[in-house]
1. Among the shown structures I, II, from which was the value 62 of percent of Cα pairs over 20 Å apart calculated?
2. Given 1.4 as the derived value for distance in nm of label points 7 Å out along Cα→Cβ at positions 42 and 90, which of the supplied structures I, II does it correspond to?
3. Match the computed value -0.46, -0.94 of log10 I(q)/I(0) by the Debye sum over Cα atoms at q = 0.15, 0.24 Å⁻¹, for residues 26-81 alone to one of the structures I, II, and report its label.
4. Quick check on the output: -17500 is helix-only ellipticity at 222 nm (-39500 (n - 2.57) for each DSSP H run of 4 or more, over all residues; to 500), derived from one of I, II. Which one produced it?
5. Tell me which structure, out of I, II, gives 12.8 once mean count of other Cβ atoms within 10 Å over residues 114-121 is calculated.
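Taken together, the values in this text are just the output of simple stated rules run on the coordinates, not laboratory data. Computed from a predicted model, the values in this text were never measured in an experiment. Cβ atoms are built from the backbone, for glycine too; each structure is taken alone.
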Structure I
Amino acid sequence: MKKTVILLASLWLGQGCFLFSQKYYKQQFTLFKYNCVLDSRINQFFSPFEGYIDCNAPKGYTKTEAMFVASVFQAVKSKLENKFTVYVLPVNSYGDKVSYDAFGYPDLMINQAIKKGTTKYFFKVTALIQVSSQTKQDNEIIPVVKVQIDIYNKNGYQPVSSAQGTSEAAGSMKQHPSMLTGMECITLPEDRRAPSGTEVMMTLINDAIDEALKKL
């Protein structure tokens, strides 16, 4: 009997996830707000490698911040589109009707997005990249990535779905440019890239996003 109950529960959950993803199938999504915050220790830790970073940082921000901002959003966009078979509109799709942050992402409240946007669904992304309290040495860190995704529809001001994913490094990362392998806006020489399968910052970003998307 116990096995039967567990099996039925699993089937119910699986069907629920399928129906939920079908609700979004081929829908258009518009970003209305995006915050990506870096712990100052992350910023300082990777700052020696800014010579490899191609991003243009807005005034008051570092290239390291610009790289993480671009990397997290591009990963969220790609994974959201692939998981739910949806299309995410360009971040400047509102045109000159709204305000944008220093990095060019829309900076709106949901009521403003509903008024100015044209899609059925809107979403907000909040990311935090910090150092674990277990870090003990200056030239090594244990990074933690948290990504929150909130989805809204055009009919209300409360999210229809909201989830957070967290990923912490399995061990200490050494201060080396290879830890930035796979990030946006960075060009690393072959001898500075991490071997395939190595846990790097992009691994943690992807894992945190995947966990959040599984819960939506």
Structure II
Amino acid sequence: MEKVCIYRNEAEIARQVSWCKTVTERLQKVADALANIEIIPTIEKLQSLYESDDLKALIDESCNAQNIGGLPRRVKSLVIEDAEKAVTSIKEKAASLIKTEGRRIDWEFYQVNDGKIIIDPSYVQSIERANSIYIDSEPRQAVYDKWLAMEKAIKEFNEAVKNAPKENSIYESIAKVNPEISSVYDANFLMGISTHNHFSLAMLDDDGTPTLKAQNFTYIK
């Protein structure tokens, strides 16, 4: 069965996609900060900065990238100390940047490609699907088919009323007495089906029941 999309919550889709872009921009700033201290950014490392207080692996990577193995102990200690300060500072930066504002970050849909944070295209697609309604089952299809048939019938009914020759003698006789009479009595303005307070041949009651306003057939020849 081919799925037909009959509704998309465009506002909610836009809100969620905008949030994804905001997260991407914030993650990029943290990724750039990691790269500046010789740490290759990955989503796993970014997530650990946000969710864990264990910074040892990141500190070790920064130090190892600087080849401190052959350095004097005092110099090595200074390099390690600087790395600890830098990583701690980045974690604080991450905490201030990556604010969920009550929303979760779906880390599995973010990727790092050559140092750049990108969103998996399937994530946007999943957001669109979650905020759309489809005719994707037999019961939905059966009901939707009835709607299409009713919509077609209403259009044909309205068109038939519009094209039917009209009897305007009532309006014309009233207009002679009161030239400013509202066009609501003019048969040329007769509608097919409408709500109960319109000049029409049929109406929908407050409960949705269609009712024929038979008295208005006098306006059709």
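1. That value comes from structure I.
2. Structure II accounts for this read-out.
3. II
4. Among I, II, the structure yielding -17500 for helix-only ellipticity at 222 nm (-39500 (n - 2.57) for each DSSP H run of 4 or more, over all residues; to 500) is II.
5. II
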